[in-house]
Structure I
Amino acid sequence: MKQIIIIILIFGLLGSFLKAQKKFQIKAELAKTQYIIGERIDLGLELKNISNSTFKDNLSYSVNVKISNQNGKEIPLQGPSGDFFSPPKYDFNVNEKCYWYIQLSDFFGKTLSEVTTSRYLDAGKYTIKVSFKPPHSQEITTHISFQVIKPSGDELIVFNSLLQIYSNVYLHKYKGSGYPEALYNLHISHPNSVYSPELLDVSSSYYFFFLNDRNKSDLIRTELVEKYPWSPMGKGMLLKILKNMTSNKERADYIMKILPGSKNYPMHKILEKHLTDLKNNTWR
C-alpha cells in the first residue's frame, strides 16, 4: 500500500512539475473546414505566454507544421529547407499574444501551372499537426482537420478559365497587356469567386514587373484590399495605403471600413492588431 501511495505522489509531483514548465499556449485555426482545389488555405497560429514571467529567447525552428492525408500519409514539404513557420517575435510579456499565418499550399501543394508559382492540394481530407517546442520547456502539439473538394458550378468555370489563361501564356498567345487583362476580366465576370484575389494579384504583378505600369498595378491591388480584405494577398498594398495617410485616425477609419469583410479569416486578427497599434501609437 505504501508503494502505491508513493507512486501516486511521484506522478502527482511530476504532473505539477510539467504543468509548471508549460510557458505557452498555441492555437491553430482555419477560416473554413472545406476548400476547393486551388483555393488559398491560410493556417492561423496564435502563441500566448501563459506563464507568470516575461519570456525572451530564441524561438527559431520552434514551430513545426506537418500535414497528413486521409490515409495517414505525410505530405512532403515543398521548396528549400528553412525556418518558415516560427513566430515573428521572440519576446513576450505575461499574457501577451502573437499571431501569424502560413499559406499551406505554398509549402505542401503541387504546382498549378508552369507559368505561376501558385500551388494546390488534391481533393481529400487532411489533418494538420502543429508542434511548438520553446527552449527549456515541454513540447506542445495541436491538430486541426480540413477537406479539399473539386470546384463546381461557377467556381469550376473560373478554375478552368484560369488554367486556360495560364496555358495561353505558356503558348505565347498574349501580346502586351493581353495576359493581365484576361485575368482581370475573368475576375469582373465572377467577382464572388474564391479565385478572385489570385486573379487580381497576378494581374497587378504583371502590370508592375513586366509592363512598368505602377498606377494600373496599384489600382488593381487597391481593389484587392478593399473587396477582399480577408485575403493576405493585399497585405503589402494595405500597408502602402496606410503609410500614405496623414493621421492615425484616417488609418483606423480605413481599417474599420474593410474589417467586416475579413471576419473569420486570419487577416481579421491582423487588421485588429493594426487597430490596437494605431490606438496605442505603436503602429509602424
Structure II
Amino acid sequence: MRNFIKQLVARLPWKARKLVMFFVEHGLVSRAPFSGVYASFADVPGTMQVAEADQAAAAMRGVARGPSRDEATHLPQLRRAHSLMPLVAAMLAGGARKEPLNILDFGGAAGVDFANLLAAVDPGIDLRYLVVDFPKVCAVGRDHWRDDKRISFSDALPQAAQFDLVYSWSSVHYVPDPLSLLAKFASYRPAAILLAGSPFTSGDAFVRAQVNQSIPFPQWVLSLPKVEQRMRECGYAMAFHVAGEDDYNVDNYPPRYRVPNSASLLFLKAGAGTA
C-alpha cells in the first residue's frame, strides 16, 4: 500500500509531494512510542522475543525489498545510519588485504544489511558474514540466502571466534545487559565495533517500555559515558560518534528522560588508527 501511495504522489509538485509523504510516514498525530522509566528489564512485562513472529515477518519484508535506488545514479539509498557499516567494511577490506573480511552482525534480521553491503561496495570484496538473531528470523534469512555461501545465520553468539568487524544496528538496547554484550563483542578482537541506531543519553541509563508494537517490550536507553568506559576497559577507543535523525515523540517524559533519537558509535581497537 505504501509503495502504491508513493507512486500516486510522485506526480505532485515537489513541496506537495514532500508534505504528503511526511504524513504517510508519520501520520497526522504521532503518538508516544515509549512509556515509563524503569531500572531493569525485569520491571517491564514482556520481552522482544515474545514478538518473534512479528520480527520474522518484518525481516521477510525488509530483505525482499532490498535497498532502494537513486533515480539519477542508480546508486543505493541507505537511510537511518545503514550506510555506515558498508563504509567501515570497505575501509577494512581495502589495500593489499588477502584474507576474507569477517563480519558479525548482531540483530541483523534476515540479512538486510548484508544486501546493503553488497549493493554499496566493490563487488569483488571477499566476505564472510554471520547474522545473529531470533530462530524464526534466522530461518527467514537462511531461506532467502540459501544460494549464497558468504552469509550464515545463528540464534546465538559464537563462544570463541574472530571477526574483523562487529556490527549492530538498533539491537544492543534490546538485551537485558548491554554492557556485558559489548564486552562479548570485544572478546572477538575485531578491528572495529560499530553500534548504530541505538538510543543513548549523557546521563544514567534507564529502561523504557516500547509500546508502539503489537506487544510492548523493554529497551534500554544506554549511558554514553558508561558505554565509553566499558569499551576503554576492553581495549577500544571511540573514533566516531553522531546523533541520528530520528525524532520520536517523547513529550510524555520529564526533560531528563527525553531521548527522541538514536546515535551511532564507532570504536577502534587501541593502536589501530586511534590517537
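I have -9000 for helix-only ellipticity at 222 nm (-39500 (n - 2.57) for each DSSP H run of 4 or more, over all residues; to 500), calculated from one of the structures I, II. Which structure is it?
Computing helix-only ellipticity at 222 nm (-39500 (n - 2.57) for each DSSP H run of 4 or more, over all residues; to 500) on every structure in I, II gives -9000 only for II.
Between structures I, II, where is distance in nm of label points 7 Å out along Cα→Cβ at positions 112 and 128 highest?
Across I, II, distance in nm of label points 7 Å out along Cα→Cβ at positions 112 and 128 peaks for II.
Identify which of structures I, II gives the largest calculated value of relative contact order in percent (Cα under 8 Å, 6 or more apart).
Top value of relative contact order in percent (Cα under 8 Å, 6 or more apart) goes to structure II.
Tell me which of I, II gives 28, 26, 19 when you compute semi-axes √(5λ) of the Cα gyration tensor in Å.
II
All of the numbers you see were taken from the coordinates with simple rules; none came from a lab. These numbers come from a predicted model, not from an experiment. Cβ atoms are built from the backbone, for glycine too; each structure is taken alone.
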